[in-house]
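In what follows, structures are represented as structure tokens.
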Structure I
Amino acid sequence: MPVASSQEPTMLSILIPIYNFDCRKLVQDLVAQCEALGIAYEILCFDDCSLEDYRQLNASLSEHAHVSYHFQTKNLGRARNRNALAAAAQYEYLLFMDGDSGIVHERYIADYIRAATPTIVLYGGTFYPDKPPKDSRLYLHWKVGRAREQMPASTRQAAPYSRFTTNNFLVPKSLFQRIQFDASIRQYGHEDTLFAQALQQRGIPILHLDNPLEHIGLEANTVFLEKSERAIQNLVQLAQAGKPIETRLYAAYLKLKEWNLLGLYRLFFRIGKSSLRKNLLGKNPTLKSFDLYKLGILVELV
């Protein structure tokens with residue numbers, strides 16, 4: 001039986017940016033939930049220039065009447081691709097999710113529909129499995145995800161804007177059109193932080209829910225570390241462009257600057273950088289090494 005009432009949204013655009021990932025299982029599960037609820041929906045999948053193998057796999061997504069697969073001939077980047085998805089959406093509520101996600105429970109769509117409100121943003125959270133991946137080359141991403149991203153809604157709600165990410169959120173289309181993602185960000189990192197800051201500046205509340213998606217697209221330690229470095233480069237570029245953003249990392253940098261310790265930390269990092277990288281790329285990476293390494297990269301760049 002459909003759960004939607006006259007007071008609940010019945011028209012939903014599910015927006016999935018894709019990059020080098022097989023999204024067929026995710027879309028199949030979403031279709032099943034939407035059909036069971038009897039709602040009007042569409043699933044838009046915009047592939048941001050994936051490799052040909054993934055393009056061939058995901059091209060079959062359009063075989064379903066409510067699913068559209070579009071291949072971008074030029075890589076747009078995370079922000080612009082998401083803006084393009086929103087512009088193409090026809091319904092009143094936009095559900096953004098990353099393509100490398102997995103459905104955790106059968107109430108996923110229903111829980112969003114019940115909580116949807118025209119004036120707020122909903123964020124469902126992220127889930128990582130309890131058991132570490134079999135491949136130790138994925139440990140760093142898994143450890144960071146478990147420690148820094150996966151947390152209950154009550155914890156996230158205590159700092160609603162700083163604990164928001166774009167992997168799993170519902171937003172009214174009319175509200176999104178007022179903000180959108182900052183299209184100046186072309187490479188990985190901090191488009192979600194800027195979006196959350198824009199919400200905060202406009203007084204738009206974020207309600208955190210226990211409605212997670214599983215992050216199944218774990219990246220190898222080398223790739224995850226490289227993307228973390230690119231995110232720090234974005235952080236520096238945004239600060240230099242007059243768009244500083246509040247992060248734990250940037251706050252640590254400002255403390256070092258306040259205490260006149262930047263030179264000492266730069267020396268420490270020059271000596272210890274190779275050891276930190278060895279730990280992070282090894283079989284037992286630590287969060288402490290990860291934090292020290294990121295701060296060192298930031299100090300080097302600035």
Structure II
Amino acid sequence: MGTPEFGALILEKLIEGGYKPVLVVTVPDKPSGRKQQLTPPAVKITALKHGIETIQPEKLKDAKEKIKSFQPDLIITAAYSKILPDEIIGLPEKGCINVHPSLLPKHRGPSPVQQTILDGDKKTGVTIMLMDSQIDHGPILAQEETEIKQGETASELHGRLAEIGGKLLLKIIPEWMAGTIKAVSQDDEAATYTKIIKREDGKIDWQNPPEKIERKIRAFSPWPGAYTFWNKNGKTSRLKILKARMEDGKLTLEEVQPEGKKPMGFGEFLRGNPEFARNKEICSRIQI
């Protein structure tokens with residue numbers, strides 16, 4: 001069970017390791033892009049490429065009988081984006097295990113990778129846990145830690161954690177099925193929680209320290225993207241900040257995308273929009 005690219009990468013690792021699922025469960029296709037074309041989730045694309053039967057229930061409980069008909073030994077979830085009801089969790093003999101991209105109990109919830117960058121964490125990792133009825137609450141089967149690289153974006157970190165998580169999953173599946181792994185309860189008192197990220201969360205508050213703004217740009221790459229508004233010829237215009245770095249205590253913008261245009265270097269943008277440099281709120285925080 002999975003939905004976005006993180007789940008698709010985990011699915012690829014399972015197949016490569018000889019654990020090709022008999023069934024893949026993902027969310028329904030959704031409109032995407034400017035033209036709002038109906039687009040399948042990344043996990044569905046991967047499953048169909050490998051000839052795996054795929055279902056896309058609106059409500060997971062409606063798929064209970066279908067899933068039960070496969071008599072699953074084990075259910076694996078990776079960024080599925082839906083909460084599993086007890087009647088699904090109780091189906092497999094060996095339960096449901098989840099690949100979560102954080103060092104639980106830190107950063108439970110839907111946006112652990114973005115939050116770890118926003119918080120300025122030095123390290124993160126992957127947790128494989130046995131699921132229960134609460135979000136990211138079940139006992140831990142295995143964890144692997146990694147340092148967050150300087151300048152690493154959420155997209156880049158997602159990819160690395162999927163690679164780590166896939167390898168760790170292949171290692172523990174036979175051990176878990178053989179009953180040689182002892183699940184360890186999480187410390188609930190140490191738990192932190194993340195939230196669902198919305199498009200408006202990408203708006204930059206220029207009153208924040210430059211270091212916090214730089215982390216936001218990386219955390220929200222590629223979605224929802226960090227952006228700001230500025231006054232261009234008496235009209236409000238949106239400017240996406242695609243890439244930036246810290247330099248001498250100030251934020252150096254490297255790549256931006258003006259409204260309705262393609263991405264470009266910040267220097268090129270300034271040459272075409274010299275009036276941008278007169279915006280005191282923004283330019284007091286960046287290197288011009």
Structure III
Amino acid sequence: MTAEALKTPVVAQPSAPPHPLLQFWSDFTANFGAVAGLAVIVVLVLLALLADVVAPHSPILTNNAAFLKPPFWQQGGSMAYPLGTDAIGRDILSRLIHGARLSLLIGIAVVTLSVVTGTILGLIAGFFRGVIEIAIMRLMDITLTLPSLLLAIVIVAILGPGLMNAMLAVAIVLLPHYVRIARAAVISEVSKDYVVAARVAGAGRLRLMFKEVLPNCAAPLIVQATLGISTAILDAAALGFLGLGAQPPLPEWGTMLADAREFVLRAWWVVTLPGLAILMTVLAFNLLGDGLRDALDPKLKR
């Protein structure tokens with residue numbers, strides 16, 4: 001090697017930036033609670049999808065010889081009913097597994113309806129300022145002034161008790177949150193250069209709304225939707241507990257709690273186990289939402 005080669009400085013090549021998905025996963029996994037919540041949700045989804053295979057019994061099948069049978073680790077319990085039975089001999093474990101399918105279906109359906117409707121109304125309010133915006137936002141403000149559960153009870157009382165009406169009521173209760181988030185995101189985006197350039201290039205209003213602005217408003221909506229699933233499950237369980245949601249014999253967790261109220265003192269498992277299922281599911285979705293917020297918001301990245 002010559003002296004000139006030794007004197008030549010070595011220039012370090014800049015490393016390529018990580019792929020956005022890899023960067024997102026790295027930020028997400030830095031939050032242990034979010035990873036734990038995701039693991040619980042994956043287990044719940046698998047149980048819901050495979051409920052007919054995993055559940056040892058039918059969720060509505062009764063056994064006259066096994067009323068209020070305790071879990072297997074207590075005296076009088078058996079592995080035939082690992083988590084015991086309820087007051088009419090139905091297997092608690094099977095009802096919890098099938099209830100996971102029902103609760104996840106409620107949460108996803110309610111949030112999907114609320115997100116789609118709320119996003120469209122938020123886009124309209126953000127782009128069409130003036131009377132249209134005032135009308136939409138004042139209606140959302142009025143909805144937010146009422147307690148969410150009370151409003152849901154009033155809607156179900158008008159429409160009639162039932163699972164579909166309960167889902168519609170909860171979707172209406174959650175709607176204002178998505179309208180406000182979408183409108184705020186649209187107002188912050190429409191003044192940016194890429195929107196101005198698209199408008200100058202001749203893009204129509206619908207293209208600006210759904211192709212240019214909406215993808216850049218997705219992050220806060222995704223986070224709120226994840227948190228909204230837990231709220232929907234909790235509100236649907238509350239309506240079921242009050243007898244306004246899913247009706248027997250559907251194995252909905254809130255309905256299971258309502259059926260077990262009179263057996264709290266002598267059969268703890270019929271109340272505790274559905275309550276723990278609701279608690280773990282709501283907590284898992286809240287932890288997942290916090291992790292998504294940390295990973296998607298540049299200001300909160302660890």
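None of the figures in this text is laboratory data; all of them are computed from the coordinates on show. It should be emphasised that the depicted structure is a prediction, and the values quoted were computed from it without experimental measurement.
A few points about this structure:
- Test item: helix-only ellipticity at 222 nm (-39500 (n - 2.57) for each DSSP H run of 4 or more, over all residues; to 500) calculated as -13500, pick one of I, II, III: I
- For 14 (relative contact order in percent (Cα under 8 Å, 6 or more apart), calculated) the corresponding structure among I, II, III: II
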